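Pasting the structures here.
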Structure P
Amino acid sequence: MPIHIKPDLTIPEMLFPAVVALVFIAVCGQLKEPSRRNLSAIVIAGAGAAYLNGGLGGWEFVFCALITCLAYWGLKDYRFIATGWVLHSAWDVVQHLYGNPIVPFVPSSSAGCAICDFCLALWYFSGAPSMLTWFRRARAGAEV
């Protein structure tokens with residue numbers, strides 16, 4: 001496969017995906033368990049199919065099947081959802097370099113998606129706590 005020429009990423013193109021991840025975390029974190037985990041499993045399952053017809057042929061079906069399995073297991077454990085986001089982030093990089101962008105009219109969209117997905121993975125690996133929990137812990141630590 002030939003390497004596609006992609007434009008350089010700008011600072012805003014790298015920061016905006018992290019902001020998108022923070023907004024998702026803020027909103028999703030308001031859901032009570034198990035709704036938060038169940039919705040998260042559904043979202044990663046959908047993300048697994050985002051690149052079907054993305055230019056990498058049969059590998060896209062293999063990736064989709066793998067993410068579907070992780071989403072199913074993620075119904076019980078956030079670590080599977082987090083692993084799905086890490087793999088999706090890596091797949092975003094592959095797509096950025098060799099495939100078609102996730103948003104056809106934004107050439108660097110797959111690279112941005114990789115940043116967003118990795119931020120989400122970090123949150124899920126931490127157990128997907130509410131942002132209110134983070135602020136309470138920070139405040140309690142400051143009062144000590």
Structure Q
Amino acid sequence: MQQWRGNAALSFTAEQRGDAEQLLISLWPAIKSPSCWIPGCGLGRGVILDASQYAACESWLRFHAPRGFCWQRIVVHVNSTYRWHAHGGNTGASLLVGLTDYSGGELEIQGDGSFPTSECMVVFDGRNMHRTHAFLGLRVTLVAFSVL
């Protein structure tokens with residue numbers, strides 16, 4: 001398992017990439033179904049997950065999230081970009097996981113620069129202002145919000 005300190009982007013290992021492909025297969029019915037899309041979720045869409053899909057996300061995180069990372073909520077986004085914002089309700093670090101291979105789509109954290117997200121994990125404090133950049137391709141991200 002990889003460790004993290006502060007804001008950091010961690011590229012996928014071969015195992016993480018393979019497991020992300022399996023996770024995408026389980027998420028695909030929700031990703032493609034308009035009845036599972038959350039309205040008003042940035043410029044793109046959030047996805048409503050059923051219990052088995054949520055469990056698959058949790059399983060992926062248990063095996064692949066950086067050591068010591070804990071979470072209380074998971075959200076999956078499809079082709080979403082966000083303007084500058086902060087997550088005031090966070091109580092600790094957030095983890096953004098880029099599950100697909102796309103071009104662009106970096107996460108920019110105010111005062112700390114931009115971090116790649118395609119087939120990467122980015123650990124950051126979501127209470128700090130951040131935004132996503134434009135991208136090309138299918139951008140599916142999983143965001144886990146944590147507690148201290």
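Data table
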item: Among P, Q, structure where mean count of other Cβ atoms within 10 Å over residues 83-90 as derived comes to 21.1; result: P
item: Structure (P, Q) behind the derived value -7500 of helix-only ellipticity at 222 nm (-39500 (n - 2.57) for each DSSP H run of 4 or more, over all residues; to 500); result: Q
item: Structure (P, Q) behind the derived value 53 of percent of Cα pairs over 19 Å apart; result: P
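We did not get these values from a lab; they are worked out from the coordinates using the rules stated. These numbers were taken from a predicted model, which means no experiment stands behind them. Cβ atoms are built from the backbone, for glycine too; each structure is taken alone.
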